[in-house]
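Pasting the structures in now, so scroll down.
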Structure 1
Amino acid sequence: MEKRFTTQDARPTDRFAYWREAVCDSYVELDCATATPRSFHGQIDLKRRAHLSTSYVKGSNQTVTRSQTHVSRSGEETFLVSLQLQKTGFVEQAGRLARLEPGNFALYCSSSSYRLTLPDDFSQVVLQFPKADFLDRLPCAEALTAIKAPTLSGFGKLAAEILPRLVASLDETPDCAQAQSQNAIMDLLVAVFATIQPAVADLHSYDQLILLRARAFISQHLGNPDLDRTAVAGETGLSVRRLNELFQIEGSSISREIATARLNRIAADLANSQLSHRSISEIAYHRGIVNFQSFSRMFRKRFGQTPSDFRSEVASRS
């Protein structure tokens, strides 16, 4: 099934409302916000297929959010991959943040909350496939979301170069070969993401679910400055020691997960044009930061820039 959604089909005053409905109709239940609703424009060219749906998306600045509320009232379970074509986008999920320059791509999952931050005049290719199909091929996939795929060599480099052409070639593929072609694209993505984080292979599926639950809890409570190891461990039903042992298999810890998730959320907020009127300290405070000197040092260590330089650099690319 092919369908085009374009704001040109709506009256100027109704264009952003039209877009919000189009995004939900094309993907899963979401919320969408923009800093420029009166001048908003966008277009989605969607093609639904049995094993792999694809879309080309372009438009004005927007933040696309799938909350836990959306997840709880929706039965849709899919994996998505965003391949950035123009401008710089961000994918945030499970406390992780992937910054996507043109040619970069990342995985995310509809069965837990996520957020996309996109600037004016962005464009992406989005691939969407059933969660069960992808997990059959890559059981640890949920631990690999919001991580930028390696594209400098190997299958990642190959995928970045040919994914747009492979997607386009599906239009010319005969029906008798559609299933094999769609599965071949999925297999290529599996080959890329399987190289990202071998440590998760050491975790049993139950332990992976525990870490997903812990990260979801952290993501939902970043604004609470009192969020600590005890609160996160209590949510999972494990002791602090046992939960730390699970995180250590991935080279992390509860405290590091909290700090990293906060920094990633703040970075995404600094890239969000809807929040350009807010000061850096206001944004940081809203995400649970109380020690601003320590925050600046930690931010620079993680992103290689001060918060103000990061904000300016992202804005200059928008």
Structure 2
Amino acid sequence: MDLKQLNFFLEVADSGGFTKAAEKLNIAQSALSIAIKKLEEELEVKLFVRRDRKVTLTAEGESLALNAKDIFKVVARARQEVADLRGLVRGEVRVGLTPMLSSFFFPKILSAFKRRYPALQISIYGDSAWNIQRKIESGDIDMGIITGRVPDGLDSHHMLREEVVACVHRFHPFAVKKKCKISDLLAEPLVQFKKGYYLRELIDEIAAREGILPVVMAESNLFSLVRSLVKEELGVAFLLKMAVDKDPGVATISCDPPLFLDLAIAWKKDVPLSPANRAFVNFLIQEVDDYYMLTQAATTFPLP
């Protein structure tokens, strides 16, 4: 039994069901069900009574919930005391985020980090990965998300390897396909990020190799606008799968051959991270590791 299992358990209990709890935790319902099943197997008791689509706590579950809440209070107090000793009573984290990650992946991470370190200030700088890299090198921000080759002047930790998918509106002829040749996708009208954004440069480079001159219907640096224009049937957009996979308003299609994007959290080499920045990097690495663990579990094990 660990804190993550207890957190999942309390969220299911508070939400009254697995679906709402999974949404709040931003994980797959299958992964949540697996975690609860493993906890029940470890304790050798049933924690929930499942009737229709609602769940209620058993007597054993009620007892565990009371103790789990006490445990989290003790843990929060211990973390705060350790943070104070490490000089994390005050400080600022200045981090650069790309549009898709700032809209989808990072809000919950930033919120959780703030709950753990309430006295720390977080300043977010949103831009392309290229511009974020330059801001780190110039010292305007402390760290940020970059992609592609890491320059010699930066240290980094690999964060995500995520699939790039083509997004179309629900009634597009390609919407029924699981994958499609990249040349066929590039022949469609496109909605692109502005030049200077890594995904735009990647797609333009592939189009040049294929001998295709894309028809760009619109371009923007706003992820939400790009996605909305796809829904309005303006064209095809290439986006990270994690950012659109659960959006019922768009259909996602894997490229053939498949495309992937590697993202890293980077900071200036030979410049020691402040205690606040080091705490953020360590927290981020742990959250990403947990995300991949749950994603893998959801695709490996069947629902209980």
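Given a value of 20.2 for mean count of other Cβ atoms within 10 Å over residues 232-239, point me to the structure among 1, 2 it was derived from. Display every interim value, and only then the final one.
Working: 1: 16.5; 2: 20.2.
Answer by label: 2.
The value 2, 10, 18, 21, 18, 13, 9, 6, 2, 1, 0 for P(r) over Cα pairs in 5 Å bins from 0, in percent, for residues 128-271 alone was derived from one model only; which of 1, 2 is it? Value 2, 10, 18, 21, 18, 13, 9, 6, 2, 1, 0 for P(r) over Cα pairs in 5 Å bins from 0, in percent, for residues 128-271 alone corresponds to 2 out of 1, 2. Ranked by volume of the Cα convex hull per residue in Å³, structures 1, 2 are topped by 2, which has the highest value.
For the set 1, 2, ranking by relative contact order in percent (Cα under 8 Å, 6 or more apart) places 2 highest.
Once distance in nm of label points 7 Å out along Cα→Cβ at positions 48 and 176 is computed for every structure in 1, 2, the highest value turns out to be that of 2.
Just so you know, all these numbers are worked out from the coordinates, no wet-lab data involved. A quick note: this is a predicted structure, and the numbers were derived from the prediction, not measured. Cβ atoms are built from the backbone, for glycine too; each structure is taken alone.
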